[in-house]
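**Q** Structures are listed in the sections that come next.
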Structure 1
Amino acid sequence: MLTMDSGLAAMHRQALQRQARQRVDLLDDLRAVQNVAQRNFSQREIAEVLATSQAKVHRMLKAIERREGNLELDPEEIILRAFAYDTPREELVAKLKTFAYTFGEEAPYPHEGRIPGSWDQVVAAVAQGLLSEEEFNNVRAAIGR
């Protein structure tokens, strides 16, 4: 692991914020494609409306299909948006406290493993440094975990 001075730490944070903005922008693009596609436009027409290529629209429609059309706001997106755009941390924690979480469960037979819930996104955000331990504990206490 690198030892970073304050200048490198600031550049690292900026890089993480750019990555978060890219992820949020992708989600916004997927929602826009889904919205226009629901109006029965062709891929070429969707591309024209959204000022992109038909090939990109095709890839996004496949991504939407893999998500089974579910593009609802989740804890990961709430956290990414707050991190990317420097939302006040109190506002982030307040939003996370009111979210209706699902919790991971064991996969049913004959599958193996675990099916993650939305709470797992909050746990992952702590591991990624997007949410502090204090913020995590504050949210956890509020939802009774």
Structure 2
Amino acid sequence: MKSFLDQSAGYLNHIVGLLLKREILEAIKKNKINITPEQWAILNRLNEHQGLTQNELAKISFKDTANITRMIDKLEDKGFVERRANPSDRRIWKIYITDQGRKGRDLIEPLAKEVLRKATKNIDSKEVELYNDIAKRIIANLER
């Protein structure tokens, strides 16, 4: 008999997330790329939306601001992002992806696509679309 936990969408999504993260981490290490999956996610968001504040970046990446600050510090040390003062409020910094950061991001994208291909092997594309649609609706239901 399966337990409630084994039937829980939250638990199953958590396990899927952990397994996907493990696979992409192994692919990144195998290819000797000096970016973590979390840093790659931040670089993706900055590639989509240049000049975000740390608070905006935290919100769209579902991270707390302290975690984002540490990640930005590490990415800045690597030359992947830069902070620029906001001209209208010098207390606020805007974050920009650099050319080097974009190159690092671009190195990982095909690896991530391969991990997703592996994860969805033997699953019909309509089922993958349905899974993604349901996940997006759950996220929308729980977002604050």
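Taken together, the values in this text are just the output of simple stated rules run on the coordinates, not laboratory data. If you're wondering where the values come from, they're calculated on a predicted model, not measured in any experiment. Cβ atoms are built from the backbone, for glycine too; each structure is taken alone.
**Q** Work out distance in nm of label points 7 Å out along Cα→Cβ at positions 16 and 96 for each of structures 1, 2, then name the structure with the largest result. Before the final figure, lay out the partial values.
**A** Values: 1: 1.2; 2: 3.8.
Across 1, 2, distance in nm of label points 7 Å out along Cα→Cβ at positions 16 and 96 peaks for 2.
**Q** Right, here's the next one. Looking at volume of the Cα convex hull per residue in Å³, for residues 48-103 alone, point out which structure of 1, 2 has the largest value. Can you show the working numbers first?
**A** Working: 1: 121; 2: 81.
If we compare volume of the Cα convex hull per residue in Å³, for residues 48-103 alone over 1, 2, the biggest value is for 1.
**Q** Given a value of -20000 for helix-only ellipticity at 222 nm (-39500 (n - 2.57) for each DSSP H run of 4 or more, over all residues; to 500), point me to the structure among 1, 2 it was derived from. All intermediate terms of the calculation are to be shown ahead of the outcome.
**A** Working: 1: -20000; 2: -22000.
Source structure: 1.
**Q** If you don't mind, another one. Using FRET efficiency 1/(1 + (r/R0)^6) of positions 40 and 88 (r between Cβ atoms, R0 = 30 Å, to 0.05), single out the structure from 1, 2 with the greatest value. Write down the numbers at each step before the final one.
**A** Details: 1: 0.15; 2: 0.50.
Biggest value here belongs to 2.
**Q** Related question: Please compute relative contact order in percent (Cα under 8 Å, 6 or more apart) for structures 1, 2 and give me the label with the greatest value. Working shown, then result.
**A** Details: 1: 19; 2: 22.
Going through 1, 2 one by one, relative contact order in percent (Cα under 8 Å, 6 or more apart) is largest in 2.
**Q** Then there is this: So Cα extents along the principal axes in Å, computed for just one structure, reads 49, 48, 30; which one of 1, 2 is that?
**A** Working: 1: 49, 48, 30; 2: 58, 37, 26.
Considering all the candidates, the number was obtained from 1.
**Q** Hey, another quick one. Between structures 1, 2, where is distance in nm of label points 7 Å out along Cα→Cβ at positions 112 and 128 highest?
**A** On the way: 1: 2.8; 2: 1.5.
Largest one: structure 1.
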